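Below: a set of structures, written as structure tokens.
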Structure I
Amino acid sequence: MAAQSGKDLLLKIETDPDTFLTVAGLRARTVSLNARAVDVTDADSTGRWRELLAGAGVRTAAIAGQGIFRDAASDARIREAFFAQSTDRWQVIVPDFGRLEGRFVVSALEYAGEHDGEASFALSLASAGELTFEAL
């Protein structure tokens, strides 16, 4: 993947079946993919080296973003998802890399602001089911 602008990474939430709304005004985004290993090491492990069971761990994804709301639609949709604690479909699009799509729950939603500046928000998403990846 060649160097690219961070603003090109998009975070979208489903509003209607197969219709996604870009979460507006994100200034920073992070995507974290994890797989927990299952240790099956025992006294007979060769050289007493740790052994891991292939394909057996729990996979998770976490997404975080922060910025400003630029429109009422994205603000309302994210608040709705948080208060309902619903498992909505989200997309994360990383240009020249791929699209990650699946169900997430809004695990944190924060609002902040200075007396002489704009109001900002931060959100965290936790995966809530199987995710798909499509290379772009």
Structure II
Amino acid sequence: MLCFEAFFQETAQERLNFVYCIRKVKIFFFLEDGTIQVLEPTINNSGIPQGTLIRRQQIPLPAPRNDDFYSVLDFNIGKEVELFGRVYKITNCDKYTRIFLNRIGVHVPDAINIPPDPYTVQREKVSLTPK
């Protein structure tokens, strides 16, 4: 199993001061059958549904290549993958994934910083201000 860290940008329609929010996820690619699973770590009191975003399954590539499924070569740091209409930017991978990809001849770049989530930054400011 290969493990990647990623994020996606979601429009924040119900939040007054924010146009978007950044949501961090883990993408798992299972080598045995080419299936993919996407999980969002839960954050207490976030107000949004979290956990399993995509259950383990083979996922077709976006149109016009939707006759093929994603493969291990479609995932690497810096790449964007579109899974069921949502675009995920891959920012990092675990040590095993890095070693595996290097052994099959795929160069793995250094990790990319995830942009700050405006909503989370604002929540931290509010919690740090003295009352």
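Quick notes on this structure:
- If P(r) over Cα pairs in 10 Å bins from 0, in percent is computed and equals 11, 36, 27, 14, 8, 3, 0, the structure in I, II: I
- FRET efficiency 1/(1 + (r/R0)^6) of positions 12 and 68 (r between Cβ atoms, R0 = 30 Å, to 0.05) - structure with the largest value, from I, II: I
- Each of I, II could give FRET efficiency 1/(1 + (r/R0)^6) of positions 20 and 116 (r between Cβ atoms, R0 = 30 Å, to 0.05), but the derived value 0.30 comes from I.
Quick note: the coordinates plus some simple rules give every number you see, no bench work behind them. Values in this document were obtained by computation on a predicted structure and should not be read as measured data. Cβ atoms are built from the backbone, for glycine too; each structure is taken alone.
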